[in-house]
Structure I
Amino acid sequence: MGLWLWLGWYITLILFQHMIWARFDLQKPDYAYTWTSEMTTGEVDGPATGGWFHARWDSWRYVAIAQHGYSDIKLATFFPGYPILMRIWDEATLRWIFPDMNWDDRMALSGVMVSAITGAVSCALMYQLVAERIGQADALRGVFYLLIFPTAMFMAQLYTESAYLAVSLAALLATYRKNLWLAGLLAAFAAITRPTGLLLFFPMGTVWLDHWWRGKDLPRHLLIPITFPIIAFFGFNTWLGNQGLNTFQAQQDFGRYFVQPLTLCIFAQQIAWMGTDAAGLVHVGLDLGLTLFATALCLREWKWHPGLALYGLAAIWLPLGTGQLVSQNRYVLIVIPMLFVLIRWGRNPLFDRLWTFVSLLLFAMYAVLYTQGFWTG
């Protein structure tokens, strides 16, 4: 059922984006943040994404990494898991089917297809995880709430959301089934797909500690795979360093300064932007509102899944340590404990309909903005 729901969602979203592309022509520039006006006056795509309206903003960077690796320090802030899948899919299928297609366009198509495939996998895994952790009756609602979340449209674009969700959900499912070796390997790949994958050691470690606390010790050697995401994360960054690149330095090129005095200044400037521009009030307000919303729901989930809640809280607040609210609306999409709370609340028909109404309206707004090349997340 989860896969059929995903298929209907995907077809509907793609058709919707085609209609947006044909029917809408939004007035630029975009004033979502102080810097977006300068970046929405010309072409909306990078040089390596062709005309794909699924490829916006950072999408071209994943194409560049998939083609040439880390040839530019500004690419060092983007992790290789998703580009690896793009390159594999291109080499295995697309280069044989479309041998004469421009390589940039073909790699962009590969990214869109990888997102579609891993999006389907994410929905199947979400269905199973909810069935095992909350209840079979709630499983389809879990997939539905994932797909209608305001920024879930990123799961169909040339972005990392679907790939990361697929591997992190698989790691969580293996964790709660106490298959920590498999969970560790999956979490390691998650950690080189997005930095938040590093944090999967929280639910893995909590499962082991919970059994130790109850006197039902899991074997001590199962502590080893819990370290895999940590090893993968720092191993990748060490490899980058050996290439003369530095993730943290690259982050500074995007205005992200982790836990420095400048951090508070950046954060204050973004909050102040809400009072100077209507577009900023809406966009920055939603970034802030979704951050606080996800935080509150993770705290609510602590009673049932403390390790998972800690993973969610860290995934939300570590990016804020750079002073940037930018993309927080997208970052919270992968916060599974938040969705768990919504799924339980959704047993109430009134909440279910209200949340569906609110979430789908925001979903549609973000889909329009993204397709037209405006800043979305």
Structure II
Amino acid sequence: MRDFEQLKKMTADFYSMKPDAPIPLEEFGYYSKEQWISQGYIKEGEDMVALFGFERLTNYYLHGLAGTVAPFVPRFKEEVIHSDEQYEIAIDKAGRTVKYFKGRRDGFMPQYLDFPVKDMATWEEIKWRLDYANAQRNEDLKKFISDSVPLAEKGYHSVMYIVGAFMYLRSLVGGEEILYMIYDDPGLLHTCMEKWLELSDYVTAKYQDHVRIDELLLDEDICYNHGPLISPEQIRTFLFPYYKELIQGLRSRNARLAMSDKECAYKQPKTYDLIIHVATDGDCRPVIPLYKEIGMNYMSPMEVASGCDVVQIRKDYPDIRIKGGIDKRILAHSKEAIKAEIDRILPFMKKQGGYLPTCDHGVPPEVPFENYVYFRELLKDYAR
């Protein structure tokens, strides 16, 4: 196993897109773990990082702006409002009414039945949960910042993990409902986005009093298997003005801190500029040139079943960092198919630099344990 200084160099090499640099061995996540436990391959609670020899980038995540839902403080009280033999219907932490398979909430897409924002009146009822001046939010933020400073001083790469604009609106309004609201009540969407920007700018500025922000990770999920869920013009209208203002503030504060005489954690030198990372499911190819308009230079997880081929995407866009793009269906197929896919992707992508090979989503239950072990062994040849 590499030590911290070696991993820190690997992290810098990835973000700097150094050609032919060793590739860190990460993974997206698992939906296969319970299956492998039941088959006796791994033990309950076993350390997957140690088991498979994973090497994490020296990243640390800055908290306070959620990730997949609106960053409410306080969150809604979670409660089950109906239960039968097959399903549970519950209010979740984001105030949505959700239908789950009973006893199986992880690894399955639930059905969203209702959302907290339907009109201006319902927005007025819940918007206080997004106030930046909330006492609990600021107490939590003080702790998050205090935890981040020693890590920044040690040279970690800081990632501001934030709910993307579309994911935020979707958690408030609903995916289908947004499509109607774009035409029926566009002013409400802009009002919601103004609150997102106000809170996001406040939290990031508080961090930047103490640490440099190296990466903005936007959990966006704006695509499905045939492309974006809203049109390019709608993305430019409802999302980009707020992204541009937030990113401009981040960049200017980073620059101001770098020129300051004050010695603190943000003075750690970097060999790369601010990373703008957009994470989205589905076929992201149509939105890559679009998000480059706001400075996007990193995208994941490149879902292969939706047509994303990381080799072709890297040829088309040689300046973006890429994570993902390993077909989960091939991992479930055969060792011969796995080797053919690794031989097609890894030599080219390693030569280019700026690539992290992971499954294009959580490893599914149908992937045999032996296949996954074989896959990880093949990747080790590219970690050197």
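What follows draws every value from the coordinates through simple rules; no lab data is involved. Quantities reported herein were computed from a predicted structural model and do not represent experimental measurements.
For helix-only ellipticity at 222 nm (-39500 (n - 2.57) for each DSSP H run of 4 or more, over all residues; to 500), the calculated result is -20000, so let me know which of I, II that is.
Numbers: I: -20000; II: -13000.
Only structure I yields this read-out.
Work out which structure the value 1.14 belongs to, where Cα Rg over 2.2 N^0.38 Å, for residues 143-326 alone was derived from one of I, II. Each step should come with its number before you reach the end.
Working: I: 1.14; II: 1.08.
So the calculation was done on I.
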